[in-house]
Every structure is written in C-alpha cells, then in structure tokens.
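Structures incoming, each one as structure tokens.
Coordinate-derived values only; no laboratory data. Nothing here was measured: the structure is a model prediction, and the numbers come from that model. Cβ atoms are built from the backbone, for glycine too; each structure is taken alone.
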Structure 1
Amino acid sequence: MDVAIGLPNAVPGTSGKELVEWARRAEARGFSSLGTIDRIAYDNYEPMTALAAAAAVTERIGLCTSVLLGPLRPNASELAKRALSLNALSGGRFTLGIGLGAREDDYELGEVEYRRRGKLFDAQLEMIEAVWKGDEVGPKIAGAPSLIVGGHADASFRRVARFGEGWIAGGAPADQYAGMAAKAKAAWADAGREGEPRLMGLAYYALGENAEQQAREELGDYYEWLGEDIAGFIAANAATDAETVQRYLSEFAEAGCDELIFFPTSSDPGQVDLLAEAAGL
C-alpha cells in the first residue's frame, strides 16, 4: 500500500511558505502523493490552487484533490480545463478526486441547491468526461488526469464504475472501509469494467509534543458542525503516536486500500518528518 500525506491546506493559519515547504519535504521523504481537503465556508486554501503551488516545487510526488466538492464548481467544462492545466503543468501527476460533500453551509455560500447536488454531480461528471475525451479543450500534453470518485452512498459506487478509475473513502475507519471497498469492486464488476478500481482512504494524524491536544483542537473545530460528540470521536481516532500510524497502515492494507492519505492537524512542516519516521519511510 502506498503512503500519502495531506497538505495542511485546511489547517487555519497555514502560510504559503509552510505549504510549499511541506510539499518539498513530502517529496524528499518518499510519500506517494499530496492530498487536499475542500471547503467553501472555512479558513482553508482552495485545493487546486494549493496543489499548483506544490507542483511548482516538486517533480515526482503525486497531486490529488481528496476530494474536491464537485457541484460547488458548477461550470464543469471550466473545471475540466483547470484539471487538464494542473495535470500538464505537473507533468501528469494530478488525480482529480471529486465528490459531493455534506455541509449545507458550503452549498448555501456557493449558491448551489443542496438537494439537487447528486443530479448536478452526475451531469458534471458527464461533461468532464466529454471535455477530456474531446479535441476542443486543452492543454493535453500530459493527457487527462486520473479521476477518483468519493462517497459512501450506493450512488457513489455507481459513479465510480461509470466515470472513475477508482474510489476514495471520506475518513472512514478501517473496520468500515473493507465493506465499502467491496461495494466499489462489486459495482465495478457489474459495470463490466476490466481489472479493479484503485482504492484510496483517509486518516488524520498529529505527532510529537502535545499531539492529542493538537488533534482535539483542530479536528474539533473542523467537525464542529457535526456536534461535540462526533467531533470528539473523530479527534480521538487521530493517530497520535507511531504505533497507531503503523496499526492504521496494517489495517487499511488488510482492508484492500491501495493508498492511504494521512491528513495533518498542524501546519508545522516538521510533521512531515515525524510521519515519515512513524510510517517507516
């Protein structure tokens, strides 16, 4: 299983200097990809903008939106072009991970009807596919990006089989991941797709001094909308020591995950080195 790391694009207060240093260190330490988290109504960097900054200071590491909230970018052809542009500028390293999101405040601020997001998403995926396959829109010097669909609902697995090259879970623990991965594979087979989908997962981490407090404060703020109990549960399940990092790697690999992205709760680039050491990179 590949070990990836998230950029701190959704850690409030992250500076541009910290973000690009994070990307440099992640590549130097051997992580497979850099991921990003998406929100509208939050203090975070827009994911594709953050990845463009990371692309400029790296040469090998993959770049993945994990995931971009698709319906909040209602101009699908423009989104398809931005994805082509990032893939070309990075030398073919970009994966467009895309999903719906569940926060109504993002949709309200984005002036997109929340209840119609599924239908909007289907139409968007159709347009992205058409743009990438057509000849009108470029640049295509590196070809089209990979496309990974996120989500836990049955409709998400159908979208994986129809449009994607794989599936990504939205922060599900390993004991739930295996069942959802099986659904993704079943939908893939039912659609007559060859081979198997690429399977990705997410986990949170904080390491070093005051790791538990850091995870509790950052994740408690980010998931405040879910209520104190659920936000506290998510924070309590962040990997805050090397043993837990290793356990998550083992559990997700056993559950069939091909690439696990550890997302940070701090923007300190030293967290890259701590995770690399804990993961054995």
Structure 2
Amino acid sequence: MNRILSIRSLSNMADRLCLGVRRHPMYSPGHVEGDTRILQQTAEALRRRGYPVEIRDETDLGGDIPARVIFTMAQSPEGVRRLGVLQRQGRVVVNSPESIRNCRRTRMIPLLQAVGVPLPRSRFVDLRSGLRRPAVFPESGRVWVKRGDVHATEPGDVVAVDDERDLTLVLERFRQRGLYRVLIQAHVVGDLVKFYAVRGTPFFFWHFPASEAQGRVDPAVLRHWATRAAEALGLDVYGGDAIVTPDGSVVIIDVNDWPSFGPCAEEAAPYIADRILQRARAAGVIG
C-alpha cells in the first residue's frame, strides 16, 4: 500500500513539474544578476506552493521537456522559436512566445499605436533604402535612435542625437553593424518613471529612478496605460519606462517582457508565481 501511495505521489509531482528558462547573458546587458535573481525567486515561490521546478538555459530547450508549465525570460530568436514548438505541443508558456516577439520594436510600436497608448513621435527607417534624414526632430532638438528588433544588447543600440547633422553618422553606424531597421523617436521632455507589473494580479510598482526627478505622476493613469500596453502585446509579466511630462501627462517609451524587477523583485515573485498558476489552471494543465 505504501509503495502504491509513493508511486502516486511521484506521479503527482511529475504532473506538477514546471520549467524555468534562464535568459542568455547577451540579452541581459547589465542585468545578468538581477535577471537570475527574479527567475530563482519565482521558482522558489512555485516550490513553496508544491510545484517542483527545473531551471534551464534558453539554449538548452531541445530533447525531452516533461514540464507542462514553462515560465521564461528567453529572448533569443531560437529560444523563442523552440518555446513556440513546446506551446503548440500543449504546454503553457509565460510569457507566451508571441508576446515576447511583440516586444520587438517593429511589432510593438504599431500594436501600441493601434490601441491609443501615448507614445513619442516615432518613425521606422529602413537603412537599405538609403540614409535620408527623417523629419522627426522636435522642438527639444533631440531624438533617440534605437535598433528596431530586440531591446538593447550593447550601449550602441540606443543613441541620443542632439544635432540633425549628426543623425546621418549615427544611422551609418547602425547600417555598418547590419542593423538595417531602426526606430527614431522624438525626445519627450519630463521625468523618467519605471514600472513593473504582473497581469491579473494586484501587483504594480513604479518609481522615479533619478533622485532629482521633479515630476508627479497619477499612479492610476500610469497603471492604465501600462496595462493597456501589456494587453495589446499579450504580456503577463512585464515592465517598462515612461516619461511624465511637466503637465503630468504619461508617455510610454518602452515595454519589456519580464524585466529583472530590480527594486521590487522579492515582492513581485509571489505574484508572478500566482499568474503562472492562473494561466496553467485556466488551460487545464494542472489541477
């Protein structure tokens, strides 16, 4: 009898197995330690709820994957592709591969524009068709040039340009690196505010990272636009950056799939675990 109970117990544990996918360091510039910490804290929160967790690198998603529930910080094209295969096999993946792809700027900007999320004036430039200078310079005299695919992986991926004459030089540097699709955004005057959230839970954290910030933000307005953006992109675990203008308006300048939750990781992890289990139960893959 005890042997039968033991076998059943092992079977139940196997059915509850979750897989956490670690982000490749290339996609964690300056945040490797923080990204590792939030993934491990989420794994511990799941274990405390009785769900065993295995952790793998995003480069190690081949072979047999017994877990029915996968929570992932992967961003590499191959890692995300492999997660898509696993999702089509019936696994629940948080964040979904499609939502991760939606955070690439060429997808993100049109999706956010379509639902009315306030964004800086933005224009994509295809450098294969020449280096014509787009007319995007605002009154502030500054624009931001950003690679159009993934988020920044090195300092040269996001560049501030204060003089229209220098824009061609910056675009040429992107072209020489083989980054032919770039985003140019007008600079928005105001204070930077960072936010972190978990969809479907009460968790929403924000702060001004600069000690000299003078702006005041209405948390309800910030949360509204952050949530609207996450819904448009399909994200469950997310963060981002916004500018609070001198008149108190909120302008979203970036949304990230599963950031490191730097100032609030310990507080966020239980909510992330809750959201993972919400998704898994709704899909019927766990009881």
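Out of 1, 2, choose the structure whose coordinates give mean count of other Cβ atoms within 10 Å over residues 121-128 equal to 14.9 when calculated. Working shown, then result.
Numbers: 1: 18.6; 2: 14.9.
Of the options listed, only 2 reproduces it.
To which of 1, 2 does the computed value -12000 (helix-only ellipticity at 222 nm (-39500 (n - 2.57) for each DSSP H run of 4 or more, over all residues; to 500)) belong? Could the numbers behind the result be given before it?
Working: 1: -14500; 2: -12000.
Considering all the candidates, the number was obtained from 2.
Match the computed value 18.5 of mean count of other Cβ atoms within 10 Å over residues 185-192 to one of the structures 1, 2, and report its label.
Considering all the candidates, the number was obtained from 2.
Taking Cα Rg over 2.2 N^0.38 Å for each of 1, 2, which is largest?
Comparing 1, 2 by Cα Rg over 2.2 N^0.38 Å, the maximum is at 2.
When mean count of other Cβ atoms within 10 Å over residues 233-240 is calculated for each of the structures 1, 2, which structure yields the highest value?
2
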